[in-house]
Structure 1
Amino acid sequence: MPPRSRSVRRVMTTLFACFATVIAVQNFAVSAKKNTKSEMRITHDLKYLASDELEGRGVGTKGLDLAAEYIRDEFEKAGLNVRAIDGSAYQEFTVSASAKLGKKNSLRLAGSDDQVIPLKMSQQFNVCSFGGTGEFSGEIVFCGYGIDASKEKSKYNDFADVDMKGKVVIVMRRTPRQNDPKGPFAAAHGQLSVHATLLKKVENVVKNGAAAVLLVNDPYTVEQAKKTFQQQISKWEKKLQDEEQALKEANPDDEDKLQNLKERVAHAERGLKAARERAGKDHDRLMSFGHGGKGADRTLPVFHIKQEICQQLLKKSGHPGLKEIEATIDETMKSMSFVINGWNAIGETSVNKTPTPVKNVIGVLDGDGPLAEETIVIGAHYDHVGRGEFGSREPGSTEIHNGADDNASGTAALIELARRFGSRNEKPTRRIVFIAFTAEERGLLGSAHYVKNPIYPLEKTIAMFNMDMIGRLNDDRLTVHGTGTAPRWQPWLESNGKESGFQLSMKASGIGPSDHSSFYRKNIPVLHFFTGLHKDYHKPDDDWDKVNMQGIVRISNLIEDLVDATLEEKKRPEYLATKTSRSNQPRSGSRPYFGSIPDFGSDEVGYAISGVAPGSPADLGGLKGGDAIVKLGPHEIRNLEDFDLALRKFKGGQKVDVVVKRKGEEVKLQVELAKPR
């Protein structure tokens, strides 16, 4: 090649390289600008959806309806058809009757000497939502634990020698010998006995013709609560002592380290103060209305009374106190039931149980072309747990649970994806249906209703993409469930997920605790996006300022690309059935409280945890985020399902050896389990 030609070639190559660099820079700038605008929109949506004005988006609240209206309006602004359901965006239905407390609720005790003791609501008694409405007046009978196990090996029966017809019956919660894993009421595999359940106790009393039930906390449970709080005090005292010692030994010239240690001392002081305050409170806590569910539609009035009220009645009638009764039953395994002579209970309850209307919110982008009648569903649930009446992990709390991550994050991404697809000049090659599901927290009810009543044929619904809790992206770790439900999912995610900078954890199963499961059960390929559990899950602290907005944008970008890839492919995704996880098999009973937070994004062998609840048995036992539990007692643990099944073989109060893998080494710990929550 002549020298001149080579020179021209070099110049042209350089020019093309410069041109490509300019284009790349321009594309990066456009992408960054797009992401910035997207983040601003998502932040605006999420802050509103997770605001106090929306009351935690609980079923039956005005806030849930406000959220539905907001989503519908944003769908319409995005260019979606919001009239696909008889001219509406709302797919309406009702959920099982919820219980609401009426105005007339009272309880008083009347003695034979004309003494009348009126009791104060929320202080000395509460009405139970699983009870019924009615007025009553009757003699008081104490019936131990309210158990009828006469046909079982123990032959234990609290009702054998007492007439309860028309009487007001006091029963203790739980069962005898709770600290004995081999006791007569330890159900199969160490699960909580059915005899301990509130509804079973009420059912027993109803069968015996009683007029009303007064539940009272058993002494063992109250003492265990006190013990737990004392352990928290000891833990914080030790932590404060260690931090103060470290501060004393620190180099006085290292200002950064000194400041850090001072902050840690202050943190320990606050923790100790809070623990002492909690320990000083009354541990004989009344159940809030809503605890235990709604129960049967027809039943008798049910109250929960303070121990001090029951103790007062027992003392005035010459009977031993609750602790003595509990100890005697534990020792003899014989019931202690008797009439509390000279005392009657008079009262009334008003528990209103009515079906609650709810609605899915649906927006549609029609397709264009030969595949226009095939449907892709993009979904997220928009409900949460309100003030914690149903589903809270903070017992007794009446604070608004804003549910910023669960699932205002997924809902905000759903709206953003609707905007992106709706703003395009051309119609998609297939129909896209955007669904904001309701009542997910009540058991996937919104998605279950849709698949039973689809607005477009399920046999032509080719894929469902679900977003639930995508607001806490940390270290780029993103979990995707359902990757085994179609052959194309995993290869696509492996390529594009890595390019997007995600550390993906892919789970094959199409079954899980979110709305994608409803579609998978109808043989539709699914993917569910999730950034993991955290300590604020189902607590009042799940607020918008803890959400990673940039993370939601990045996940939205990934899903947008995935939907585009599905639209461009002429062949629909091939459905594959995945192996059902043992965690989805029905189980009876409950399990003791452990206090670990699962790390669903980990691929470690064992049950990996991302953290522990402060003051929980796991925390007190020394477990830490990053641990993987590989053994619980004698049971080998390979995954969360193994752990769940093994934990059910123990009872609260038991000390259990736990082996964890920590930084590649096995560490043996011991955890004292707490009672089920």
Structure 2
Amino acid sequence: MHSLTQPLERQIDRPRPAQSKYRDDIDGLRAVAVIFVMIYHLNKSWLPSGFVGVDIFFVISGYVVATAAASRADLPPLRQLKVFWMKRIARIYPAMLFMIAVTLLPTLMFSPAFPRELILSYVRTGFAAMLGLGNVYLHRIGSNYLLGDQADNFFLHTWSLGVEEQFYVIFALMVLGLANVVSLGVSRRALGLGLLSFLTVISAALMLLLANAYPSSAYYMIQFRFWELGIGCILALSPGLFPGGDGAGRSPAITAARAIAAALILASALWPGGVDRFPTSEIGVATLAVAFLIASGRGRVDGFTRVLSSRPLKATGLLSYSLYLWHWPVYVLLTITVGLESWPARFAALGMTALASVASYSLIEKPLRRTDEGFRRATAPFVVACAAAIVVLTGIATVNPSALYVGASRYPAAEWLPDADAAYAEDGAITKKRCDLSAGASVASDFPAECRAKVPGPNARTLFLIGDSLAFADWGMALGAAHDLNLNVVAYSHEGCDLNFDRRVYPPSCAAYWNGMPDRLRRVLKPGDVVLLATLNFLGDTVDRSFAKAEWEAIYQVAREANARLVIQAPPPQFGRDAFICTPEWFRWTYDGCTRTRADLEEARRPVTSLIDAFAKARPGVSVWDPVELLCVDRGCSQFKDGKPVFRNWDHLSYAGSKQLAPGFATFLKGLDLKPN
């Protein structure tokens, strides 16, 4: 261990040349950022908005990269670009690709190959990260509930690296390539800064105006994150924006302002947040506050810089990239094996992260950060070798996801989800393309014809299944019950569009789906038809559900006019863990969160069920379908029943579980007396 830490110790204590623009306090800010992120991922309740550590990283990265580019102003333009890219590759790729290659092994060993789409999404995230597109891939699947919850994706954290890499491409082409702002005249420098500032303002406006409407894009995509790195670049390329030096250091006003900025950063990380909005304010406050600390700390020696430059924070800052790379895979590995809920497990996670990070920094990150002859002799071959390993492991997973799985549990894929590449109904009638929409999809003005699973007769009654991802999870139940009762069934859902939020903050396709639903139903409902409405409710949450109630009312009025029935589904059980990490395995030590008592569930559901029951009792023709009566037996709720998965993650029914409910749902429908009133 001593040999591993020696390079780090020398790096901490090494004196810097007088002309160096290295700042110890920047490493201290890196330490704060990575500590925020690690605490947040370890337990979100300790630091509810600790994700702002990534935003702090973005500002620092922009500042450091632009400062380094400015220091090479005397080089010819092409040489500047070459050195820039060699430094970026050497700085990012050796450690990152090694982490991906090594982490793919436990991904394939301990993440079961069911459902297939889930494990492949994990592996493909790592492959996309290798290409600098981890954020793009996660955005593409982020609103696709078919691929399951990504909380246990070993490579989820690589999205931020994708954002940075894409920014570096833009920065190099625009600032170094187009305007060459660091080596040419004032006019070209002004042009480069002008373009950079323009894009920064546009990006900030996108985040401010559209984040709630496009939350997945706002979280993952460069166009919404550019402004954070852009601010750091502008600070580096415009040192005159804020005075530095000892004179500024003695200013009581600046000292007070820096204290306020530090307090705002901490407050933004502690802010409770919520599921009903994108955290624009937390991100904005943290970003601007850290930008001020960077700008006002130039050439300054005060209490803040002394703390940030202290040996522990400086050491943590030097390790911050490796800590960021390794903490998440370690956390996920423990989560899906021995568990991460106990204090011994948490201490083990921190210890394993520290060991992996010191080793990565000392043996890979620092030695291979070369742009001289060593780049060709060592760095480039190492990058190629890691990339080859990633390609091979990705190929193995694609051909046979269970090839390296060391567990004993095996479940047929069809028990988890309907085949994502085929029709959902056995007779080939319902297709995903038009019937199970995702964010940004084009919403039809009427129910598409292919969303009818079967048509027993022109005068037969019809079951309309509408809602968000929970409606999709009910399709096996609805199809089975409709078959038994000889009903038409129309299944038309939109993922990620639960009813609890203000329609003004919805993605446009969600708003179009719900805003147009009453008219769609008005055109097709007949006497005796049934509308089953199923949407996600976060149990125990204090979300304002007046928006859901307004939608129920609008659909109820349409059903009443048509002499049809409205059925509202009560919330199914929600668990503390995804179903796939609740499968009995020799390497799994804890199953906390895999079951739930009926009493605990009912207490959590009470705010929602009380509202639904009161709505139904006050309106004739409204009924409540409660799947909990069949899903929870003997005073307990479990994710598995009779050796089959009832759920596919923490709250959505599996296909097998949905089909198990079909007989009970058919009995429920028979009791509604569906003859026209």
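Any read-out appearing in this document is the output of simple, stated calculations on the displayed coordinates, not a laboratory observation. The shown structure was predicted, so the numbers you read here are calculated from the model rather than taken from an experiment. Cβ atoms are built from the backbone, for glycine too; each structure is taken alone.
Work out distance in nm of label points 7 Å out along Cα→Cβ at positions 157 and 413 for each of structures 1, 2, then name the structure with the largest result.
Numbers: 1: 5.7; 2: 3.1.
Largest one: structure 1.
Quick check: 29.6, 124 is what I get for Rg and Dmax of the Cα atoms in Å, calculated from one of 1, 2. Which structure matches?
Answer for the origin of the read-out: 1.
Work out which structure the value -10500 belongs to, where helix-only ellipticity at 222 nm (-39500 (n - 2.57) for each DSSP H run of 4 or more, over all residues; to 500) was derived from one of 1, 2. Walk me through the intermediate numbers first.
Details: 1: -10500; 2: -17500.
Label of the source structure: 1.
Say we calculate distance in nm of label points 7 Å out along Cα→Cβ at positions 325 and 357 for every structure; which of 1, 2 gives the highest result?
Numbers: 1: 4.7; 2: 1.3.
With respect to distance in nm of label points 7 Å out along Cα→Cβ at positions 325 and 357, the highest-scoring structure among 1, 2 is 1.
Assuming 5.2 is distance in nm of label points 7 Å out along Cα→Cβ at positions 173 and 573 as calculated from a single structure, say which of 1, 2 it is. Kindly include the intermediate steps, with their values, before the conclusion.
Details: 1: 4.4; 2: 5.2.
Answer by label: 2.
For distance in nm of label points 7 Å out along Cα→Cβ at positions 101 and 221, which of the structures 1, 2 scores highest? Intermediate results must be reported in sequence, preceding the final value.
On the way: 1: 1.8; 2: 3.4.
The structure with the largest value is 2.
Among 1, 2, considering only mean count of other Cβ atoms within 10 Å over residues 165-172, which has the greatest calculated value?
Evaluating mean count of other Cβ atoms within 10 Å over residues 165-172 on every structure, the highest lands on 1.
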